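Each in structure tokens, the structures are laid out below.
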Structure P
Amino acid sequence: MTHLTSRQVLAIVTNYGVEQDELLVPVRHLRDHGAVVTVAAAQPGDIRTLVGDEKPGDTVQPDTTIDAVDTAGFDLLLVPGGTINADALRLRPEAVAAVAEFASSGRPVAAICHGPWAVVEAGHVSGATLTSYPSLATDVRNAGGTWVDEPVVRDDGAGFPLITSRTPGDLPAFLREIDAVLEG
């Protein structure tokens, strides 16, 4: 179970409102398969996850903050959803800059649920086909992307590998595509 050894993954989140399983399931999966995952929060201190945007979830201790991370050494950027998390994340310049740095350098970005809002905000959706939580469809289209209702979409149309999924129910397909890109 160590087929991702030496792969470096950066997950960016705010300190409140990230959908529990969209952060914890990928982090656990990637670490179990040998990847080194760094969880970067918007601010120092605990990350309070939610389940279904409303019920309290697990509390997570981040490894660092987004503004303290040098993104250069990472192989993939993970942007979990959660409406509150994703909406606040796209308003943080350091988070938008992290997405732009990955996209501009051709490195993969994996965003689930409301997470693609950060990719829209970074200006790197034009030419891509992607999915998300359905309420983002208009935002994706207005940013020049093509939105589809599929469990997972992997697309290079914006000049970098973009992996997107709709909800926690799509995590098995989402993780399969992340593994494929990291193994690639």
Structure Q
Amino acid sequence: MTDTPSPSAAARRVLIVTTNHGVETSELTVPLRALRADGVRVTVAAPRPEAIITLVHDRTVGETVAPDATLAEIDPSRFDLLLLPGGTINADRLRGDDDAQRIVRRFAVSGRPVAAICHAPWVLVDTGLAAGRTLTSYPSIRPDLVNAGAVWKDAEVVVDDADGWRLITSRSPADLDVFVSAVRDALGA
């Protein structure tokens, strides 16, 4: 076994979109580290060019992560997959952010995968992209997703290829292993 990334992984680019405060620590850091270890080029973008303060279970301050770019300066066409980590505060702020909505819509319209975990599927409600999709999320936002026209399942990961773009969703940090595995599959890494 080798630690050298596969050529396909090294050619892949992932965009992680988050706010500057309130993202669930593990939902940002676990995929970020795993994908970078695979050789995937990962860019973390936030509304402002200042530190991202993560939270553990929406309560305790976790790690601080430096963003690579702001949401406003992101060109979604430069990336192969969009990853949206959760956290209640993070997801609630992202769903109302015009740049975050622009980025999510551009990925969907162009047929590129979107991966969202925990509360992050809230963004799909506000972008109009939840309707007709089969997905999962943190259970407390199930009614919002169902009311927006989604079919909600209680599963570790749900992969839906409807409407010409892949949507990967998971419920919580407990599902990170299968979530990251589904992201890797979507990248062909």
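Just checking, which of P, Q has the largest value of FRET efficiency 1/(1 + (r/R0)^6) of positions 80 and 136 (r between Cβ atoms, R0 = 25 Å, to 0.05)?
Looking at the calculated values, the largest one is P.
Please compute distance in nm of label points 7 Å out along Cα→Cβ at positions 48 and 64 for structures P, Q and give me the label with the greatest value.
Result for distance in nm of label points 7 Å out along Cα→Cβ at positions 48 and 64 over P, Q: largest is P.
Given a value of 31 for percent of Cα pairs over 23 Å apart, calculated from one of P, Q, which structure does it belong to?
Source structure for this number: P.
Every read-out reported here was derived from the displayed coordinates using simple, explicitly stated rules and does not represent laboratory data. Everything numeric in this text was worked out from a predicted model, so none of it was measured. Cβ atoms are built from the backbone, for glycine too; each structure is taken alone.
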